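Every number here is computed from the coordinates shown, using simple stated rules; none is lab data. Just so we're clear, the structure is a prediction, and the values are computed from it rather than from any experiment.
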Structure I
C-alpha cells in the first residue's frame, strides 16, 4: 500500500523564486511559537472539545514560526492570493477534485535540542489528506510513521493513543526545493529541525474530499 505520493518540479522557477523572496523578506509577518510547533498555529488545535496544545512529550517539542493563510476553509492572510496558485498546480498534476480547509506556512530553525523528530501527530480529527510543499533544499526530514488514526474511533481513546503509543518510522522525506508530498492525513507524522541548514520552510496543506486512491492513481 502506498504511503505517500511525490510531485517534483511543481512550480515554475520564477514563481518559486518570488515566493522565497517574499517569505524571507524583512516585511513578511511570521508569528513566533515559543513552545510547540506541532500544535501551536495561533488557533486552538482541537480534537472534539479537547485542545491538544501543550500535551506533547518533553523532548519532542521545539519553537518555531508560523503564518496561517487559510483556516476552516476561509482566507485569513493578506498573502493568501499570492500562495493559492500552488493549489492550482497540485490540482493539475493530480487531476482530481478536493477542498482546502487549512493552509499554514511553518518555519523551523537550526536546533540541536530536538533529536530526530518532533511530536508525531495528525493535523485534524476528520478523514483528510495532508500535503507538504518544500520551498528550498534543507535538512530536517518529515517523518511518516506506521500508526494511522481512525477518524471514526472513540475520540478520547484516539487522544490517549496519540500521546502514549509507540511509533516506528516507515518513510522519511528530505526537504527539496519545489517538491510536494501527499499522504493520508490520518497517518501520524512529525517534522524535524534542521541541523546543518539555517532554517526549513514548508507549506502545510489539509484537504477534504480527495479520492481514496489518490496516492496510487497515475
Structure II
C-alpha cells in the first residue's frame, strides 16, 4: 500500500444516507426522488463505454457476477459454502486468496450496501468496503472478472465520495480481478484527477437531464 495512507480507521456503525433500492429496476430513491446511480452517470458522460456484446451475453455475465458477489460475501462472513455453479469456484478461491494475501477485512456494515448523497444527488452500491494491510487502512474495492481500465478508477472515486458523505472516509481505491483458475490481480488507482472527472460527469448528466439531450 502507499506510504501516504492515513492511520487505521474505525468502522462507523451507521449509514447516514441509505436510499430505497429497487433491484429489479436498478433504481435508487431518496425521499421519493429518483437519484441517478454511478454507472448511469459514467455512461451518460461517456467515461464508461457500453460492453460491445449481444444482450444474451450481457445477461449471462450479470448472472455470473451476481453469483460471484454472493459467494464472496460468504467468504467475508466466514461461512464455508460451495458456489451454486462449480465453474465459479475458482473466482471464489481467488477472492479468498486475495483477502489472505493482502490482509483484507471487509466491513459487513458497508459492503454491498446502497448509499446516497442527497446534496450531490447521486447514489450507488460499492462492492466491498473494509480495511486492508497490517495497519488496516480504509479501502473501497471493486470486484472484476475482466481487465484493468481507467474508468474503474473514476467509478471507485465516486464510491469514495459516497462513503465520505456517509461518514466512512477511505484512502485506497482498489480493483481486484478474479480469475477462474483461482489467481487474482490487484490494481490501485492513484490518479487524483479521478475525483474531478466524476464531478464533471455529474455535471454533464445534470445538463442532459435539464435539456433532454441524450448521451
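Observations on the structure shown:
- Source structure (of I, II) for helix-only ellipticity at 222 nm (-39500 (n - 2.57) for each DSSP H run of 4 or more, over all residues; to 500), computed value -4500: I
- Parent structure of the calculated result 50, 45, 31, given that Cα extents along the principal axes in Å is the read-out and I, II the choices: II
- Relative contact order in percent (Cα under 8 Å, 6 or more apart) from the coordinates reads 29; which among I, II: I
- Identity of the structure behind 1.41 (criterion: Cα Rg over 2.2 N^0.38 Å, for residues 14-85 alone, calculated), options I, II: II
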